[in-house]
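What follows draws every value from the coordinates through simple rules; no lab data is involved. Computed from a predicted model, the values in this text were never measured in an experiment. Cβ atoms are built from the backbone, for glycine too; each structure is taken alone.
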Structure 1
Amino acid sequence: MKILALIGSLRAASFSKKIAEAAAELAPEGTTVEIVDGRDLPLYDQDLDGDEKPPSVVRLHEQVNGADALLFISPEYNYGIPGTLKNLIDWASRPVYNSPLKGRPTMLIALSPSPAGGSRAHAQLGTVLAGTLTPVFVAPGFLIGGVHEQFDETGTLTNELTKIRLERTLADFLEWAARNPPPNA
C-alpha cells in the first residue's frame, strides 16, 4: 500500500517531517510512504486553476491520485492548521466535488509542543477535509503533545508510547483503507 504523507511544515527539521519518517519506518511491511510539503505550490489562485495548471499542481494531483491512502501531519499554528497545508488542500481539492481527495482514505495526526498536542489543528483539519469529501479514519484523535521532547538529537522518534501508538494506529488505518479504497483504485 502506498501512503502519501502531506505535512504542514516547511522547516527542514520539522517535527511533522520527523513523524512522517517514523511512520514510514513503523508502517506494516509492504507499505511505502512518500512525503510532500507543498513548498513548490503557488498560493491558490482561481486564475491559475484553468486547463493548464502550474506544473507543481499537476504533480500534486498525480501524487494524490497515485496514493492508496493519505496521512496528514500538521503542527498547530495559532490554534489552527498552517497556511501551507491549507494551500496544499485547496489545490488538491480541485475540481470541486470531483478532486483527487474525494473518497481517498485519510488519517490525521496533529502535534504541538503544548500538552494539547495540536487538538485545535486536528479538529480544523477534519472540518476542512469534510468539505472536500475526504473520508477520515474514525479513531481517537492522534495528537502528539510535547512533540519537541519525542526525538533524540538525530531526529529519531524515541518516545516508546508514541511509537507503539503510531505503529498500531497505522496498522488499523491501513486495514480500514484496504476495505475502503479510493475511487480510482
Structure 2
Amino acid sequence: MKQPTLFEGMAVALAVSIVGSITFVSLAAVFMSGNVIRLIIAGLCFAYVMYLLSRSSERIGRVIVVSSWLIAAVSAWFFAPSLFIYILIHITMLWLIRSLYFYSSVLSSLADLCLTGLALVAAIWAWLVTSSLFLSFWCFFLVQALFVLIPRGFARIANNRSTLMATEDRFERAHQAAESALRKFTSIP
C-alpha cells in the first residue's frame, strides 16, 4: 500500500476545501445552514477517513472502524448540543483512526493529538479572521497533512532490536544442538 506523502495530503486538503465550500454554498440556499455545516463536516471527515484507510498498510478492522465511525457520527448528529462539540467528536474520531492505523507508539499518537489540536486552532483562527469556510477547511486539512512527518513509533525500534537479539540467541542454541546431533550420528561407536 502506498504511504501518504505531504504533497498528497496538501492535494487532499485543497480538494476537500473546494468540495466543502461549494457544497455549503449550494445547500445553504435550500436548507438551514446549521444542518448543512454538520452534514458537510460529517461528509468531509468520512471522506478523509476513507482516504486514511486507503493509504494504511493495516488490513484488520476496517469494517469495524467504518461502522463505529458511522455510529458515532449519527449519534453526534442527534446528541451533540453544540456545533463545537460536534466538531470535536469528529476530530477525535479522525485522531483515533489515524492513531490506530498509522502509529505503533503512544508518543507518536500524542504527537498526532497535538497536531490535531493545532489543526483545530488553525481552522478556528482562519474562520475568525476571514469568515471563509474554504480557508477554515484548508487550514484544518493542511495542518492535518503534516501527520506524515510524525515517526510511526519509537518503541518498535527497541522491540525489534531485542527481538533480533533473542532470535539470534535461539538460532545459536539451535545451531549448536544440530551440530551436536550431527556429530553423534556421524561418529561410529
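Quick notes on this one:
- Relative contact order in percent (Cα under 8 Å, 6 or more apart) derived as 28 - corresponding label from 1, 2: 2
- In terms of distance in nm of label points 7 Å out along Cα→Cβ at positions 83 and 139, the structure with the greatest value among 1, 2 is 1.
- helix-only ellipticity at 222 nm (-39500 (n - 2.57) for each DSSP H run of 4 or more, over all residues; to 500) derived as -28000 - corresponding label from 1, 2: 2
- Structure with the greatest value (metric mean count of other Cβ atoms within 10 Å over residues 115-122, set 1, 2): 1
- Rg and Dmax of the Cα atoms in Å derived as 24.3, 98 - corresponding label from 1, 2: 2
- Structure from which 0.65 was derived, FRET efficiency 1/(1 + (r/R0)^6) of positions 11 and 99 (r between Cβ atoms, R0 = 30 Å, to 0.05), options 1, 2: 1
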